[in-house]
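Taken together, the values in this text are just the output of simple stated rules run on the coordinates, not laboratory data. Since the model is a prediction, treat every value here as computed from it, not as a measurement. Cβ atoms are built from the backbone, for glycine too; each structure is taken alone.
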Structure P
Amino acid sequence: MAFSDDTRNELARVIPTARCCRLTELYALYELDGFLFGSHNQYLDFNNSSPLVARKILKLVKGLYPDFPTQTLVVKSRSRRTQMCTVRILGRVSAERIYGDFKKLSVKKDSGIPRKKCCRRAYLRGAFLSRGSITNPEKTYHLEISTEQTMLADKILTIILSLGLEAGITHRKGSLVVYMKDGQQIVNLLNLMGAHGALLHFENIRVMKDMRNQINRLVNCETANVDKTVNAALKQLEHIKTLEEHIGLEELPPKLAQVARVRLENPYASLQELGELMIPKMSKSGINYRLRQIREMAQQLDNLDPKS
């Protein structure tokens, strides 16, 4: 099963304890995929493609309004690959009562978002269950909630921002998409919505990816350092052989001759390793200084470019 489906199924099992949160989550499901219709408002529908989410909607309705008549419909496509589940509230009195309760929810006048933090979390959970998706973190970090209504997209974004999270909004094929691409922000939102199983799975993958990236960076850095050391050593060997051919190493000052011989015997050793092989031992800077002297002498003899 896809990670997005797993996350949705987990959230479908989360039932808030507070009445205000249950009603707010139900309102989010209605705002994004619900309808009040009929010549006299005799039906109120909640639509969702997931049977588990439809079951949650029914559970929320029955918990809030145990005596209200309901009907559950399942419509499958011709290919039978997709389906739409509808939880329908029957009767004008029942439908208008629920719709009226939605409008009585405690919200901020300026933004229309729930006043209570717990209700804002419940609204986002309902919005995700209705129109949300999350990409498998093995591939990339991306969570989104889409809607065709500008007002709802702005509302969802405002709620996310009010909870201290970061998100963006974009247009895609006639829809507005509120999205997150930062791994930590997605983890925080999963936590706020109550998807703790999905959060742990996401975090495990994120840690493994970070470790792999860190190892790759270290390997690349080490490879670059090795390449640099080898290239420098080849240049040094070239200079030493120039001196050996023109004047002979025995004609060099003793300290230079010793460094030259140690380098010839250990062509791939680092400067620090060369220093350890000297008798007496020599510092890295001391080895580097003498190799630089050898280079300058070789350049004078062979008329090499001073920058080589």
Structure Q
Amino acid sequence: MPRAWLPTHLGPHDDLPPLTAGRLLTEWEPAVLPLVGAAVVGGLYLVGAHRLRARGDSWSRWRTVLFVGLGLGLFLVATTSALAAYDMRLLWVHMVQHMMLGMLVPVFLALGAPLTLALRVLPRGGRAALQSVLHSRVARVLTFPALAGVVFVANPFALYLTGWYEATLRSPVLHNLNHVHFDLVGCLWFWPILGLDPMPYRIPYPLRLVAVFASLPFHAFLGVAIMSSSTVIAADFYREVARTWGPTLAEDQRIAGGVLWASGDLIALVVLAALFVQWARASEREAVREDRRLDRLDELDRLDRLKSTG
């Protein structure tokens, strides 16, 4: 497939100018597949939201902003901005891209509740097909909370503490599959945790909070391990690059470990805040339903007393 269809993949001897703040903010590496994919998914979401409003139903504009503006927007930043080229030269740039694709993008996509939107606007046949997928054995296995949590936590350890990361640097196919892998693993973890869409497993809010808290130390531990390690990750590839600008390999790795540690904790705090808000709103809705139920019981009791005295 021509390179223009996919995010940039540079070999160790391909030339790349020094990374500057201006270049990081203004240079773009447009690739057809990410752009078309984001446009199609975002377009379908916007059409669905418009159809709901056109027939008089409501759909939160915040959900639209979270899904299209932040979820798909950050996906495009990670795959078509300067990050998509310099992730092959600087480990810290790759780590920024990793955290965007593996955590930020899945969180914002999940907060947009696209499956709920689809179930509300699809015709009967489409709804039945989607529900059959959501309740299939494959979906139940992939979204099983314990399995999804283990894969999410173990994924970066397997990538950076083995030779797998260097393999992705040397292979365009593995490099791009790694991006997809980040997204999928993040979605399989955060979708059930945030729980806005119908999923095979409905996790109680206390367990969701415990699960997120339990995942916090692992990013921190790996980040510190990368920062303090005397072994350079993907050393053979980076030495072939022979980069003459920017931080040394050891400095680059220390920055990358710090990015993993700090951003992992910050994003987890965002998820915890979202869960607390959802839990509070769910409790309010439950309280309203309970008040209505009690009011109905009081009304029935009053009618019974009137009948008995009449």
Structure R
Amino acid sequence: IVQSISYSEDQGKATGVRIIDAETNEDIEFNAKIIFVNASALSSTQILMNSTSNRFPNGLGNDSGELGHNLMDHTYRVGAVGKVDGFDDKYYSGRRPNGIYIPRYWNVDEKTKSDKFLRGFGYQGGGYRSGTKYAANLEEFGADYKDAILKPGPWEFFITGFAECLPYHENKISLNKEVVDKWGQPTLSIDCEFKENELAINKQIQEDAIEMLEKSGVKEVVGFDNKHEPGYGIHEMGTARMGRDPKTSVLNGTNQVHGAKNVFVTDGACMTSSSCVNPSLTYMALTARAVDHAVSELKKFNI
């Protein structure tokens, strides 16, 4: 269990990682020339927050006070679903491992500019034949009911939007030293909500989804909005954002911690905005670039 990162004020860089053996509870320190922190957005920031010293009393690289702030996630389970006529003789046909994607089309140019919200959303979706969940609404009874539920339900098609969340300073995480985990480490307190902009986007997501499906010939279309709070999209981002100025950010443009250039953070914690797409490939690209930069700097003896 990673506890914190050791920092040398004389060298002006990190010297290693302190861990707790999960089986023996032994405290161990590993020395390293380069440290990559990729524990997932919140856990990476939690490690930086735990890494205090005289130089960084509020967490490693936290001269700006931005560590822990600007938490983001995508809105989730907002869209529309309906039934598709025909194909009653088909069950496997139409099922596939991939769905459909509709890229963002609001606020991409002057023609698509909205006066209701900033940024926008993309859709994911697909078709499927409903299973036994539809059986609760069948009219048959007894033997007829048993026969009816042996048949698959109607074909349905859905699209659901993922909306970009803006980076709000007040959406944040902090260490809760009064509640510790089984290894005695502070847990996280999370203070985060979707605000007016995200709620306005969600409204547009549902309206557009209904219109698209109805015009596509889908029947009995209904919109849905499960009104999930941040976290359900499982695309948490931010809390250790990149930036050019150490006074307003935690990391530089190559994902190095300001004030500890041999520490790199390349997971979701580094993100400055959330866009509206799945972020995993972006993390991979940032990591590949940071690794290339780290190797280059190491060869030059700069870190």
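Tabulated data for the structure shown
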quantity	calculated
With helix-only ellipticity at 222 nm (-39500 (n - 2.57) for each DSSP H run of 4 or more, over all residues; to 500) derived as -19500, matching label from P, Q, R	P
Structures P, Q, R, by distance in nm of label points 7 Å out along Cα→Cβ at positions 36 and 276: label with the highest value	P
Origin of the derived value 14 (relative contact order in percent (Cα under 8 Å, 6 or more apart); candidates P, Q, R)	P
